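These are the structures in question, set out in turn.
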Structure 1
Amino acid sequence: MFLCFVMCSLNLVLLLLCRYYISKGAVVDQLGGDLNSTPLHWAIRQGHLPMVTLLLKCGADPSLTDGAGFSSIHLAVLFQHIPIVAYLISKGQNVDTADFSGLRPLMLSAQQVVGPEPTSFLLKFNPSLNAVDNVQKNTALHWAVTSGNVSAVELLLEAGANMDIKTVKGETALDLAIQTQNCFVIYMLMEEGRMRSKRNNRLLRIMEKYELFLLLASCLTVLWAIGYVMNLSSDSWLLKGCLLLFLLVGMALSVRQSVGVKNLRYLPTALMLSSVFWMSVTWFFWFMPDVTNAIVEIPVMFSLVGRLYFFYKAWRTDPGYIMSSEKDKKENIAALAEAGCLDFRTFCTSCLVRKPLRSVHRVPCDSCVARCDQHSLWIAQCIGVGNYHYYLLFLSSLTVTSVWLLYRSLLCMYQ
């Protein structure tokens, strides 16, 4: 606690001294030191955001370069000071600013920064993925491959970086990966190339359009097949076990080939909906005809209808996504930084918004959700302030139906 107080006091003293010197006529953009840097460059190297905001307010030029040819945004990326990167961009610094050799911040992050944070943050501002430097004609992907930065390679491929651009020596990213003998990067590039060529196939494009329908149809078929196998008259459990294993392996292979990674998250939802469908079929064709008192079945009927309705409402209703325009994001970043409140424990670096109380950034939906409870695998949707009541009603109706069908199944088995 005492150390924090001392640090805060020291920072305040430094800010007051800087303000005093400027008021006495000190040159804000004076170059000096071994690295021939301006005061803004030195503040960025130290990660001193309050000092950076003060210098910019006093007219410091963030586009000036130091002795190594780096501008302000290059240094912020190199030293991984993400709040300063955010503030510089919010104040108008171009995310594609090039140094004397044409090296851009994204290239610098891919080449020299280990870890996904600076690269993923820069990609939020739509930098040029296919720009090349002036010397080797490398893109950011080339730099990531040559440096063995696996996380940067993955992020750039997800963002759609061109794999066919050649360097000054005529080498693609895959050629460079083979030269460096990085087996994991080679696999990533070859797999991405295979997926991109797959998208050019007309038949595969049609299949991709109906991936969710194919996934649901596959789950319906597999669950029917499992029931059929279990109902075989054969007493050989070894045979049934082998057939079930064959079904599961066949489904895994077919899903892997026909469903992309993006839609694979809907697999639990498809399995749940398939189970609901067969439960409804069982109730309607096997249990309903044997009912002597129709009044008893009315709650089950309502739960069957309510289950589908509440599922749809929970799935389609906005759970409470925190939305903001590009202009508002930059204004918020600048305002928070200048007020000394740009704390990344409460500010989301993915959505570029300040997170309200009890909000959480959910990776599957890539959004911050207000009063977030969870990301439900069964409806492939986040559960938050907007749809949690629908989700609870869905679970309640599903529980009523499941308990009643289990009871009726046990009656049929032991009668």
Structure 2
Amino acid sequence: MEKIKMTTPLVEMDGDEMTRILWRTIKEDLILPYVDLKTEYYDLGLPHRDETRDQVTVDAANATERLGVAVKCATITANRQRQEEYHLSEIWPSPNGTIRAVLDGTAFRAPILLPFLRPAVPGWEKPITVARHAYGDMYKAVELVTNEPGIAKLNFKGQSGKDETLVIAKTKGNAVFQGQHNTETSIRAFVHSCFQYALDTKQDLWFSAKDTISKEYDGEFRRAFDEAFANTYQAKFDEMNLHYFYTLIDDAVSRVMRSKGGFIWALKNYDGDVMSDMVAAAFGSLAMMTSVLVSPDGSMEFEASHGTVTRHFYRYRAGEKPSTNSTATIFAWTGALRRRGQLDGLPDLISFAGKLENACLETMKDGLLTGDLGVLVDEGHRCQILNFEESLEAIAKRLATKMHPISER
């Protein structure tokens, strides 16, 4: 069989730990046998980020702007413990945060559903998509630890000469401070992305924040949503019988739990980080959650929404074969290949992405599962728990039958 051709490369960002192992196997066993894969490769593994002083992350983000499509493996966000473990010269920032700052996009995360897995929230009948603002908040914050009494101030000096100062706190002893920000341009881009995605997918849109407490910071988000809806989107929403509403985030959490699902939940950066994991876990597993970062210029970066599965990696390094779920990582690849095919007019590449996704889902529907899903199946549903290699082998066999019909064998 002649391999499926690509005309434009996609940006490939390699990652860390167990997901790096899965990444290599997925490429070798599921993609390269069928696709003449063209990628612009960037190694975002923590050792190489340290070697390049994190320039490789910036380069990968800029390449995504240039080429329009990227696929990313999960990466480590360093802390002091990781600095010691990997002998880092610095505690480098979150690569996801760096990429999001460059692309200034919105991350849309949605669960991958299986019919025999019941959500932990009994009333959820349809998927919930979390739209996470992908710039600012604590991910671009500066922090300061002090060890004496004093006064902390927030100061802004404008180009016009305007000078404003607010007292943050007067402390009587040791304290810790954090300064975070956002931009009007980024907020507005987030707002329009959410409304447009709701129209494209024909789903209601919820937005929640805490403007009763954060009257200016969260209030700016609410004002942007309300103005965009009233001035641009209300007529289109009415025409399609869709609804938009705002509510405080604590009220939204209770509403979400009582809902049937089937809507987009728009959230600020940190709120979206937390709530997307909650939604993923409640629907089944963090490894069953897709994530795509959409920038205002239409560039897209596809990734799994979970981390590097450190615990499994330590077991793998000790000689074990853990039962790691590769679904979200596979769907990151298929999402990127499908988008590349759409942009370049390559129907065979689009078709391949669908076949690989179906091979993955059908394998799981047949009861060939990894451990995270095996504990969730309904009683009486027969299943076999596989390690990560066995799972990928089973998917590869099913994919082969789809790519090579009986008449061709």
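FYI, it's all coordinate maths here, none of it is from the lab. Bear in mind that the values here come from a model prediction, so they are computed numbers and not experimental data. Cβ atoms are built from the backbone, for glycine too; each structure is taken alone.
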Origin of the value 4.0, where distance in nm of label points 7 Å out along Cα→Cβ at positions 220 and 284 was derived from one of 1, 2: 2
Ranking 1, 2 by mean count of other Cβ atoms within 10 Å over residues 68-75, the structure that comes out highest: 2
Given 1.3 for distance in nm of label points 7 Å out along Cα→Cβ at positions 228 and 252, calculated: source structure among 1, 2: 2
With helix-only ellipticity at 222 nm (-39500 (n - 2.57) for each DSSP H run of 4 or more, over all residues; to 500) derived as -18500, matching label from 1, 2: 1
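One of 1, 2 was used to calculate distance in nm of label points 7 Å out along Cα→Cβ at positions 36 and 108, giving 1.6; which? Working shown, then result.
On the way: 1: 1.6; 2: 3.2.
It was calculated from structure 1.
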Source structure (of 1, 2) for relative contact order in percent (Cα under 8 Å, 6 or more apart), computed value 21: 2
Winner on Rg/Rh (Cα atoms, Kirkwood Rh) once structures 1, 2 are ranked, highest first: 1
